[in-house]
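Since every read-out is calculated from the coordinates, none of them should be taken as a lab result. Worth saying up front: this structure is predicted, and the values here are computed from it rather than measured. Cβ atoms are built from the backbone, for glycine too; each structure is taken alone.
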Structure I
Amino acid sequence: MRFIIVTGTPAAGKTSVMMHTIRHLLTEGLKVAACKIDCLETSDDRRYRSLGIPVAVGLSDYFCPDHFYVANLEEIFSWAEEQEAEILVLETAGLCHRCAPAVDGCLSICVIDNLSGIDTPRKVGPILTTADIVAVSKGDIVSQAEREVFRRKVEMVNPRARIIELNGLTGQGSLRLKKEILESSPVNRIEGKELRYSMPAAVCSYCSGETIIGSTYQMGNIKKVDFGRKSSG
């Protein structure tokens, strides 16, 4: 089974891009399953179900969505095997720009849009820098010069990635993405695979439900702002 991990910035068009791509895969007679990981609520599962494919949903609630995602990878893989899927598309929320959902041996796709600003590629971290493919959406709304500058910014932070320009409305570019998916290597198991980058640290008093502000109430993995003040000594 080919395991495809899709992430990216919020509202970049991840689901729309994959809807068009999955349609191409289905015309090949392939069995596709999809899983959506989100935080509090999602309606994307209904969109995927409209394609007539098996769909699973995971809502992380009070958990970091990507820690939740990693903790459930083995179960998601087993579910897709039960569906006899040949291709599993796992779309994760990717709300934290420090998120690192890419897994060795699995094709990682990062969807990012031209409207997010030319400095966005250097801000989003591992979801972009560790991706195999960067799908750039909403190029039809900006000028050719803006598209070229944005593409160059992406290449600067991830020179190894294949960059594909896609239109989430018309599906233009999704055929190439389908070909990239079919050229990726299948995996026999997800257990024992490694993340390409470590997850954000998430063990502090606020992770455990603390709501009161102040250093007195903080414990665990805490990081403070460096204001550049010199010590009095």
Structure II
Amino acid sequence: MLAGSVSAKLPRMKPYVLCHMVSSIDGRIWSSRWRPKGNVVPGLFERLHDQLGGGSWLCGRVTAQEFAKGTEYPPSDHAFARENWFARRDAKAWGIFLDAHGKAVWARQDIGGDPILVILTEAVSDRHLAGLRADGVSYIFAGGTEIDLAAALGTLNRELGIERIMLEGGGGANGALLRAGLVDEISLVICPVVDGSTGGPIVFNSGDVDLGPAPIEHMTLTSHEVLDGGVVWLRYRLSSTA
């Protein structure tokens, strides 16, 4: 679970958050369902990620499961204090994942050379913490049972000096940070394809409950570009009322 509330005791020092997504014209992000297949541009997301400057990137729990290679951590009788733990601090870029209750079993320590860091709540098990340490996966805590997103970003800035994060899905993670007023910029790449069905993941999602409009005060177009194949790349700066 993700908590979007910002504590009055926390400073607003946080990384600049740029949400970068590629979608169909109906806002869907599951590219295997896009048609026509001939309009899907291989490697487009990664190429534009690099063009935007790359760096540390953040994804949600569902995406974490896609990257994780393990199935189960072994039992552990060690009790761990709920304190941030870093396998290293000198990374140029981090692969950061929201995983409130410790569902992803990594069996790896990096993705494409970027070391993994997970954002947990104190409800995670000691067994999971032992597994993360054995894998060399860094972790921080941000909340008791729900992730306090503002606190997590503050810790990343304070502890690791991260000044900019690429927020790259899925829709639940994007929607949670948007609703918390923590997204500074959106890079939306619209491909000339259609999903056309219901139930697939979308760019911004708030679950099955209608939470009302997102707390966006201003949204300003800063650039637009038509790429090869009819792809349209839009960039917006946001200001929030949250």
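When mean count of other Cβ atoms within 10 Å over residues 199-206 is worked out for each of I, II, structure II gives the greatest result. With relative contact order in percent (Cα under 8 Å, 6 or more apart) coming out at 30, pick the structure among I, II it was computed from. For relative contact order in percent (Cα under 8 Å, 6 or more apart), the value 30 is produced by structure II.
Out of I, II, choose the structure whose coordinates give semi-axes √(5λ) of the Cα gyration tensor in Å, for residues 23-86 alone equal to 35, 17, 10 when calculated.
Going label by label, the one that fits is II.
Between structures I, II, the greatest calculated value of mean count of other Cβ atoms within 10 Å over residues 55-62 is seen in II. Looking at structures I, II, which one was distance in nm of label points 7 Å out along Cα→Cβ at positions 175 and 207 calculated from, given that it came out as 0.9? Structure II accounts for this read-out.
Across the set I, II, distance in nm of label points 7 Å out along Cα→Cβ at positions 183 and 215 reaches its highest value in structure I. Comparing distance in nm of label points 7 Å out along Cα→Cβ at positions 135 and 167 across structures I, II, the highest value is found for II. Suppose mean projected area of the Cα convex hull in nm² works out to 15.6; of I, II, which structure was it derived from? Traced to structure I.
Which structure, out of I, II, was helix-only ellipticity at 222 nm (-39500 (n - 2.57) for each DSSP H run of 4 or more, over all residues; to 500) calculated from, if the result is -5500? Clearly, the read-out refers to II. Comparing Kirkwood radius over Cα pairs in Å, for residues 63-190 alone across structures I, II, the highest figure is found for I.
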